Structure I
Amino acid sequence: MNRGRRLEVGVTGLCMLVAFCMLGPLLLPAPPAADPTNAALLPPGTAVTEIVLDDGRALVSPDVRKERNITVVKGPLRTVEVTNERIVSIRTTRFWLGSDRFGRDVLAQLMAGGRISISIAALAALVALLVGTTVGLTAATGGRFVDSVLMRMVDALMAFPVLFLLILVATIFRPGPLVLVALLGMTSWMGLSRLVRGQVLTLRGRTFVLAARAAGCPPTRIWRTHYLPNLSGPLSQDTALRVGDLVLAEATLSYLGLGIPPDIPTWGAMVAQGHRVMLDGWWLATLPGIAIAFLVVSLALIGDGIQERLSLSE
């Protein structure tokens with residue numbers, strides 16, 4: 001790949017994935033009702049017929065035959081016969097990416113899980129960005145004692161295994177989405193704080209910063225007008241890579257059964273549920289795994305592209 005096009009390719013891939021998760025439910029027809037009796041583990045591309053009865057019950061099966069006065073719904077476990085007078089509506093649709101063992105549409109789950117997984121990772125990255133930037137700026141501009149205390153604290157936190165800490169806290173608190181955002185964000189800001197500290201220490205000796213300090217500008221104004229604008233490039237690169245890491249961390253916790261509750265779909269939870277029936281339904285774990293890989297590669301390309309742009313501008 002042309003090194004100068006990495007940023008464009010990464011942004012394009014990320015936009016395509018986000019559009020798939022956000023706009024897909026608006027453009028695609030509603031998925032058929034879940035029917036674990038007749039529609040479980042159907043392979044991708046299977047056409048199914050959904051019949052809604054007068055009592056609100058829905059029957060879904062790839063094998064439906066209409067006879068003179070009745071409609072026969074065949075399934076692997078049982079065959080249901082209903083009179084045509086009881087049928088409220090009937091439509092034929094398709095499981096484009098197959099169905100899971102509960103008869104649910106995998107495509108709909110993939111879009112819903114993507115919205116949740118990406119949102120959790122993005123919000124956690126925002127928490128890490130705010131905390132890491134604040135700690136790094138404070139350490140670099142707060143004097144030798146403050147710098148020493150904060151950096152020793154960061155060193156101690158970085159020495160502790162992050163995955164073990166995530167598993168420990170998730171086991172105790174059984175996190176929901178907001179708790180998981182806070183948990184991931186508060187365990188991933190340490191490297192960012194060291195990056196900010198190093199960049200600010202370099203900027204402190206620049207002429208424009210020395211002039212601002214000599215003119216009596218308060219520290220917060222120097223932060224806002226000199227430090228943060230010059231940190232935008234490195235922070236953007238780090239955040240892009242960090243979102244990919246947080247998606248993998250959320251998927252790891254969900255795979256271990258320590259993520260958000262199983263009734264909330266995420267890509268990690270789909271992989272965890274799909275690996276149990278891998279021989280019967282290879283698509284259940286493979287498709288969300290491909291989505292995770294696509295997202296991480298797109299974000300990595302964005303990070304590399306931002307680094308290239310920064311190196312060219314120096």
Structure II
Amino acid sequence: MNSLFTLPVLLGILYSGIRLATPYLYAAIGETFAQKSGVFNLGVEGMMLMGAYSAFFVGMKTGSLGLGLVAAILTGGMMGLIMAVISVSLKAEQGISGIGLSLFGMGLSSLLFKVTLGSVLSISGFQPIKIPLLGDIPILGETFFNHNILVYGAFLLVPIATWVLNKTTFGLKVHAAGQNPQAADSLGVNVILIRYTTLIIGGMLAGVAGASLSIALINLFQENMTSGMGYIAVALVYFGGWRPFGVLGGALLFSFVNALQLWIQVKGVNLPYDIAVMMPYILTILALAFAVQRTRQPAALSKAFERGEN
């Protein structure tokens with residue numbers, strides 16, 4: 001156990017934790033937009049898988065990681081649009097619709113993988129970019145300021161999302177659509193358009209989350225490679241109290257514990273493998289149970305909107 005408390009290992013845990021938080025941040029912040037508008041989207045897992053596949057396939061075939069990222073964004077956006085049609089226009093039960101969309105994304109990405117790739121292949125993904133001056137800080141520079149562009153983008157997204165949700169007209173409309181859609185509608189807010197928009201934004205960010213795995217962190221695609229990340233991202237929205245900075249705290253907590261269990265295995269610490277793997281999920285359940293008791297969800301979350309209802 002003492003081997004974990006050396007400076008190189010602690011820095012390694014920090015570095016790994018920052019990287020591992022990336023897909024959770026993209027997916028959870030996208031889900032925050034959707035839930036703030038009143039839509040509970042459990043389809044994030046399928047969106048991430050389709051984004052991961054699209055980014056990898058297009059990046060591999062074209063040799064352009066940028067085009068791969070664009071493909072993931074477009075694919076995620078289309079998945080978000082499908083969710084919007086089902087849950088907003090057709091008013092289907094949101095939880096069941098989301099699970100169905102996740103299963104659809106899982107099955108389709110698996111089918112496309114078998115048809116177009118056939119086996120697990122690797123790709124040269126986005127490379128680390130050292131930030132000038134900050135990256136040269138002794139010890140901490142390499143840990144905090146030497147990551148690929150999608151890692152930086154994930155952390156930059158947090159203040160941007162906070163500003164959009166709290167300081168813009170669009171953000172105020174999103175909040176109104178999630179709290180009291182009938183009142184918002186009476187004041188001229190197009191609730192349906194707002195919910196469509198937030199679901200598409202959420203889908204696009206889920207696509208980027210998947211791309212961050214396949215062309216930036218792991219640099220390969222395989223079936224069901226997200227392994228429940230989309231559902232963890234949904235839980236992080238609750239943990240963060242529907243606030244981007246709260247989501248950031250939850251994502252870092254989960255990813256640091258996940259990094260810790262990986263290092264426990266690498267260093268051969270005398271701890272059963274199954275317990276080490278369960279650590280991040282047990283912590284998430286406990287933290288989520290505490291967080292739900294102290295936060296209040298959007299009043300209209302998961303409720304279909306019908307014009308003229310009181």
Structure III
Amino acid sequence: MVLPRPLSQAHLAIGNINIDVSLYVPRIPGGDEIVFASDAWVGPGGAATNYAIAVARLGQKSYLRAVAGRQAVVLGLLEAVKSAGVDVSLVTISDKPAGMVVVLVDAARSLRSMITIRGANEDLTLEEEHLRGFRGHIHLASVKPSLVTKARELCPHCTISYDPGGEAVRRPGEVLEASRHADTIFINTVELRSVTGSQDPMTASAFLKKGASRVVVKHGRGGATLLTPDACLRATRLPRVKVVDVTGAGDAFDAAFNVWLLAGAGLEEALVYALAAGSAKVSKRGSSSMPTLEEVVMLAEEVGEAEKC
């Protein structure tokens with residue numbers, strides 16, 4: 001079993017920083033319908049922010065490149081991310097409204113609906129000054145494919161992972177082309193269908209043909225499939241946990257996979273710990289409430305071994 005040494009890695013997450021408001025409801029309301037929430041959570045969110053916090057909780061050096069609206073600063077958003085162990089020195093401030101997401105969570109059926117305003121996130125750029133002197137791993141989350149190309153241009157020696165999120169639906173062709181500049185692609189089955197026309201995880205080989213070293217297809221409760229040019233691995237047995245909030249589970253998954261892979265773990269072991277991290281996250285309220293290293297290690301014992309496809 002490989003355990004990552006504390007502060008032995010540096011991760012730079014590039015993407016969104018949001019004010020997230022999560023409301024926990026008995027069902028997602030229809031038009032002109034009112035439902036009463038049983039609980040609420042307000043805190044930092046955005047896929048890159050979630051990833052950065054997850055990396056910090058796993059004991060590694062974590063940096064965030066994002067653009068925050070001034071309301072986010074006034075409300076203490078940056079301070080909250082910093083308090084979670086993330087270096088926010090590369091976060092710039094915009095006069096635009098803060099990015100915000102309202103999440104309606106139906107935990108009983110693992111459903112959620114989201115309303116978002118991108119706001120200051122629209123101003124995100126990547127310049128030489130943001131990567132000058134950086135030696136480590138770059139993770140781009142829910143950003144335009146062009147930023148993946150830019151990251152590779154500015155940091156050719158860095159390892160890079162890309163989780164396109166909704167960009168896979170909005171720009172499927174560009175996402176596929178950008179994969180040539182990434183070592184690891186993370187994608188879920190809905191996004192995969194937008195890019196390849198099918199939810200069959202084997203169609204993810206399209207990313208490998210473009211030049212990615214590996215692609216991980218996330219199936220939610222169905223586990224995950226990992227493809228490389230030489231192998232196909234699948235893990236389907238997950239720990240039994242109480243599902244509270246699935247928001248951010250994919251970001252926890254990405255962080256754990258990268259941390260264990262960079263620590264020297266094999267692909268099978270990295271996949272197991274990624275599934276453990278995702279499972280640990282869904283038991284927590286709030287999009288950026290990420291699990292600790294100890295929680296991930298404990299749940300990994302309940303994840304079934306990865307098998308060949």
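Listed values, structure above:
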| quantity | calculated |
| --- | --- |
| Source structure (of I, II, III) for helix-only ellipticity at 222 nm (-39500 (n - 2.57) for each DSSP H run of 4 or more, over all residues; to 500), computed value -20000 | I |
| Answer label among I, II, III for the case where relative contact order in percent (Cα under 8 Å, 6 or more apart), calculated from the coordinates, equals 23 | I |
| Mean count of other Cβ atoms within 10 Å over residues 74-81 derived as 13.0 - corresponding label from I, II, III | I |
| Label whose coordinates, when Kirkwood radius over Cα pairs in Å is calculated, return 22.7 (choices I, II, III) | I |
| If distance in nm of label points 7 Å out along Cα→Cβ at positions 90 and 274 is computed and equals 4.0, the structure in I, II, III | II |
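Bear in mind that the values in this text are calculations on the coordinates, not laboratory data. What you are looking at is a predicted structure, and each value in this text was computed from that prediction instead of being measured. Cβ atoms are built from the backbone, for glycine too; each structure is taken alone.
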